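Listed next: structures, encoded as structure tokens.
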Structure I
Amino acid sequence: MIDEIISHDLVLINGALGTRLQYTYKFNLGKNLSIFDLIQSCQGKNALAEIYKMDIEAAHEYSLPIIIYAPTFRASRAHLNLHNQQKDYINYVNQLCTGFIKSIKDEYTNNLSSPVYFSAALGSRNDAYDVDYNLTVEQAKDYHQEQINILKKSEISLIHVATLSSVTEALGIAYAAQEAHVEYTIGFILDENGLLLDGNNLSDAIRKLDDQVEYKPAGYFITCTHASVVLKVISEHGDFDRIIGVQVNG
């Protein structure tokens, strides 16, 4: 499926959910309210559906394909505050999110001329901006393997890994995806100097993953990074053939 996606000259991807839910729809997301809670409420579900549909319709307006990803960014054990015996709940949350987004995709597939691709988001184990505690490669693989194996059972086209701050966690996720044999992309956050938050140069980070992982990412994203930084990085470095997507922030 990824070959079909990247065969297009330009593909859109839906925008960030949390920021829009908080500032446009006034949901106070935090420890006491998550996207998973919203999906299970009428008001929250309608807001999420409206966001996805706006993005799909924007793509349709410009006759462009779009990737829409399930809101599974925080649907892993640590972010759900679960203990080892609560695996059924992790399954439930991920299936809830992927089922919801699949219903949105199915609603539009027959009505649009441009393709709508179905993906699922996967985020870092810890706060992406907390560089004081970086996972080792082994820790990252062990942690993310659980959610990746669950997402593999859904009908997603690929796993969209976003807002990673370290090469070691990216490598662990890559090994987990390799073991599950699922297609995936890796998205890094960059600081104002164009470096990963662990200090690695972006081109070096990409080279390390591509050199060490047999089942390579389908491509790399720059995620959650200001547009001015993205432009700076691209203008100063020429070796970015492996970067296939950008998700900027304000």
Structure II
Amino acid sequence: MARREQTLLIGVADEEEKVALCDRLWSVGFRAFPARDAAHAVDLLDREGPFRVAIVASRSAEPTETVAKLRAAAPESGLRIIMLGERIPAASIAAAKDAGASLGLWDPFHDSELRFVVNQAAYDQTRGEVRERLRVPTQLGAFVHSGTARKPAGVYNLSLRGAYLETPRPNGSGATVQIELLMREGSVHVNAEVVTTNVPGNLRKANRPIGMGVRFLDLDRNTEEALEKYIEQRANLYHL
């Protein structure tokens, strides 16, 4: 089994909320180490590290000071800090950014957003690591065209290479379909091949919805530019 990336979780006071968030992080591939406050988090950095990611609850006491203490405790470690929870005023967001936080995720958020933001923090290009093309969570609707059939779907995530579509009736692996992405500027049609499926039953993957992953085929330049623009806009939503 692949080792789960360790993540600090600081300042979630409510026990039920803390357990739920730890479970959500586990479901998207991360192991959370809860800390009561900044001092406890710094102690965990020394005892349980290394950590690439720290998540600071926006409702915690003095969240900006917590960010600053984490940054001071690990100035050369490459630790990236996420603000998470109830949206805070713009001035507080700016202060957290100045103190060293780089990403924000505000209530309510989907597991696909949680996965994206924590992965963005954990796999930082400045460390020289190479990841697959940027895959962003979306709120797009779509239609899947196969022969004369047309069925609705939700776009769980999207990259220039493909997408994961949430649908109760996924096509079988290897099938060729046309995806109609319902973007604000108008529909975009993309030919695609189904490469993975997640269906009800014993083999269902719990960390993603029922649906299918598709690989795009032969994007034309206009479509590629439209997707690039959308993906960049979505990714920037989570940067402070």
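General remarks:
- Structures I, II were compared on mean count of other Cβ atoms within 10 Å over residues 135-142, and the highest value belongs to II.
- Each of I, II could give Cα Rg over 2.2 N^0.38 Å, but the derived value 0.97 comes from I.
- Computed -14000 for helix-only ellipticity at 222 nm (-39500 (n - 2.57) for each DSSP H run of 4 or more, over all residues; to 500) - originating structure among I, II: I
- Identity of the structure behind 2.5 (criterion: distance in nm of label points 7 Å out along Cα→Cβ at positions 23 and 39, calculated), options I, II: I
- Value 15.5, calculated as mean count of other Cβ atoms within 10 Å over residues 31-38, assigned to which of I, II: I
Rule-based calculations on the coordinates, nothing more; no lab input. Computed from a predicted model, the values in this text were never measured in an experiment. Cβ atoms are built from the backbone, for glycine too; each structure is taken alone.
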